[in-house]
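Each in C-alpha cells, the structures are laid out below.
What follows draws every value from the coordinates through simple rules; no lab data is involved. Being a predicted model, the structure only gives us computed values, none of them experimental. Cβ atoms are built from the backbone, for glycine too; each structure is taken alone.
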Structure P
Amino acid sequence: MDLKLSSEEQVFQQEIRTWFEDVMPEGHPFRGGSIINMSRDEMAEWQATLNSNGWGAIGWPQELGGTGWNDAQKAIFQSEAARVNAPGQSPFGVTMVGPVLCAFGSDEQKAEHLPHILDGSRFWCQGYSEPGSGSDLASLRTAAIRDGDDYVVNGQKIWTTQAHIADWIFCLVRTSTDGKPQQGISFLLIDMNTPGIEVKPIYSIDGDHHLNEVYFTDVRVPVSNLVGNENEGWTYAKFLLGNERAGIAGTDIIVNGLANLKTVHGYLAETAGDSYQAEAFAKRHAELSVRYEALQMLENRALFAEEGSGDGLILPLPMKTLGTELQQDMGDLAYDMLAADSTVLFSADFEPSVGDNEPNYRAQAPDMTHSMLFNRASTIFGGTTEVQKGIMSKFVLGL
C-alpha cells in the first residue's frame, strides 16, 4: 500500500504537528497519559482541549460535531498524536457509545449526550460483561422488564472500567427470553445516579483501581433511553465492538513504547554490566518492531476499507489479537531489561539529568513494571484472543 502523502496532505500534517507541539511540549504532564493513570479532571481537560479545536471526535459525522476528515487525514492525526505521546481519550464516550448514538440514536438522544461527550463534561462506562458472561456475552442475564414508561433493571455487570467516575453507563440488557439469546438483548442508556445502582471497586494486579462491579436493584430507566429498537441490541453491540477492538490494538501505545524501550536499551547497553545481554535484547526489540510494522499495515487497510466491506468488518479482529499480544511482549521485554541489571537504575548514585534526550530511567522503571502487569489482561478484555481466533476461523477460513 502506497502511503506517500500528497502535497495537500503534507500541509495538513504540518498543521496537525504544529498544533500538537504547541499544546503538548516536551515535559508536558499529560504526555503518555491514559485512562489508567490520568484523573477524571485531567481527561476532561484534554478532551475539552481537543474539542476546542474541533477535534473532539475525529471519526464522527461533521454535522454531529466530528471533523469530516477522510481516512488519510484521520491516519495522519493519529500518527502525529502518537509522535508526541499525546494522551488517549476516554474511549467509552468518543469511540464506543458516541458512534452508536450517531448511527442508531434518536434525535433527542443525540442532542442530550453528544455535546457532553465532545466537551468532556460527561463520562461513560460500558456495561457488557457479567459474572459468567464475558466471552459468551450473549448469555448475559441482567434483565430489563417493561413497566409503563420505564424499564426495571436487575442484575450485575463486572470488569466495568471507570464506573466509579462515570456519569452514565451504556448497558446490554435482556428484554426477552424468546428465541436465540442474541435476539432478546437491548441497548440501554442508564444514568449512574439512578437509585438502585451500587458500584464496588476491583483492584487489579497492577495495584490500580480502574475496574468495578456494578449492581442494579429495581433500577427504573425511562423507555426513551432505549437505543434503536427493543431486542436489537446485539446489532448495535457488534457495531460498537468493532470500534473497541480496533482501539484496543493500541498502535499509538506500541509505537511510543518501542521508542522508549530503544532509548532505555541504549543506555543500559553502555552502562550495565555483563549480566545485561545487549545483543539478545536488541534482537527481541527488532522482532517487536517488525511485528508493529505488520500491525500498522493492517490498521491502514482497516482505515481505508470501504464501509461495510469484508476488510472493514474483519480486520479489527486480527488487529486486536496481534496488537494485544505485541503489547504483552513489549512489557515482558521491558521487565527483562530492567531485571538484567537493576542496580544501574536503582543505585544510590544514579541521578541522571532529565532533558530532551535524557529521560529519567529510574522514574520509567515502575511505569514499565506497571505496564507489564496491566497488559496481562489485554488479551482478555474486548473479547479474548481465543474468541477472536474462533470468529476468524469461522468467517474468514470457513472452518
Structure Q
Amino acid sequence: MNTYTALFVAAVILSLLLQQWLAGRHIAHIRTCRDRVPGAFADRITLATHQKAADYTTAKTRLGRTELLYDHALLLLWTLGGGLALLDALWTQAGWGPLPTGVAVMMSFLFIGSLLDVPFGAWMTFGLEARFGFNRTSAATFLGDLGKQALLLLVIGTPLIALVLWLMQASGPYWWLYVWMVWVGFSLLMMWAYPTFIAPLFNTFSPLADDALRQRIETLLAHCGFHSEGIFVMDGSRRSGHGNAYFTGLGRNKRIVFFDTLLKALEPDEIEAVLAHELGHFKHRHVQKRLGAIIGLSLAGMALLGWLAGQPAFYHGLGVSEPSLHMALLLFMLAAPVFSVFLQPLFSRLSRQHEFEADAFAVQQTAAPSLANALVKLYRDNASTLTPDPLYSAFHDSHPPAPVRVARLGIRA
C-alpha cells in the first residue's frame, strides 16, 4: 500500500474513532448528571432548565456524531473514492489550460461541498433548534443566506483562487512562501472588512439607543483605552433565541456588537461586565496572539504543501492519478484537518486560558457578582450544559465549563 494512503486511512480512522468515543462519553456524563443541578447553581438554575440544557446538548452531540460519519464518508469519496479525479477529468476536457481549469475545479468543489452541507444545516435550524425553542429563522431567510454565501464565495473566492494558482505556477520553487503571504494579507483584509462590508449583508446593525447604557459603556471603554467605530446592536433575534456579544474588526475599524437577545436578558451592570470580559481579550492581545499562532502554523503547513506538491506518490496515494498544483492544494485542504484534530486539545487549552484571563480583567473593572450573574444567565438562556464530560470539554470546548469558571470568579470576589 502507498505510504500516503496508509497514513491517510489511519488518520481518518483514528480521528473518527476518537471523536465518536469522546462524544459518547459526553452524552453518558450529561445523562448521569441530568437529574440534579450542580450545587453552586441550585439557587439560580431550576431543574427543568438544567434538564432542557442536558437534552439540548445531548441532541446536538448526537447530530454531531452523525455528521462526523457523513463528513468522513464524503472525505473518502472525494479522495480514495475518485471524486476529485472525476471532477478534474470533467473540467480538463474543456481544454482551457492549467489556470482556468484549476480555478473551475476548485470553485466547483467548494460549491458542491456547500450544497452537501445544506441538509445538516437545515436540520440543525428547522429541526433541532426549533424543537428546543431557539429557531426564529424563516425558510426565506435560510435560503437567502445560502444565496448570499454563494455569491460571496463566487465574488471573493474566484479571484483569490486564481491569484493563488497563478503564484503556484509562476513563482518558482518557493511559491508556497508567496501563497502564504497572500493568505496572511487576505486574512487581515477580511478581519478589517468583515464588520463594515460583510456582516451587514446578513444582519442589521443599529447604534445602541439606550443613552444611559451607552454612556456607561463609553466610560468603561475610555478607562480601558479601547477605541471603536461604534457600539451596535445586532438583530440576532431574527434568526435565533441565543444571545451573545463580541467585538470585531481590525485596527481602528473595530466594532462592539451586542445581540438584541442579550440586551433583553441582562441588567446594565451585567452587560457592562460582559463587555469588560471582551475588553479583557483586547487588553491581553488575545486576538493578536491567536492570529500569530495561526500564521506560524500556516507557514509550516504551506512549506509542507510545497514539498508534497512535488511528490507523485502523494497524489496517487490519495486517489488522484494526474498530478497538478490545484489538485495538490485540494488534497491538502481535505487531508490536513484529519491530522490537525489531534492538536485540538492544545488550542482549546490556550483558548480556555484566554477566557480565564479575560474574566480576571473583567473583575478588575466591574463587580465579580455581575459577571457571574451574566454568565449564569447566558448558560441558562442558551441551554448550555453545566455538566460537560471533562475529557470531551478539554478536547472541544473553547470556554471553561461553567462550574469551573464561576468558581474562579467566586474566589476573586
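Say we calculate percent of Cα pairs over 36 Å apart for every structure; which of P, Q gives the highest result? Greatest value across P, Q: structure Q. State the single structure among P, Q that was used to calculate helix-only ellipticity at 222 nm (-39500 (n - 2.57) for each DSSP H run of 4 or more, over all residues; to 500), giving -15000. Only structure P yields this read-out.
Computed over structures P, Q, distance in nm of label points 7 Å out along Cα→Cβ at positions 137 and 201 reaches its largest value in P. Computing distance in nm of label points 7 Å out along Cα→Cβ at positions 145 and 161 gives 2.3 for which of P, Q? It must be structure Q, since only it matches.
Could you figure out which one of P, Q the value 24 for relative contact order in percent (Cα under 8 Å, 6 or more apart) was computed from? Source structure for this number: Q.
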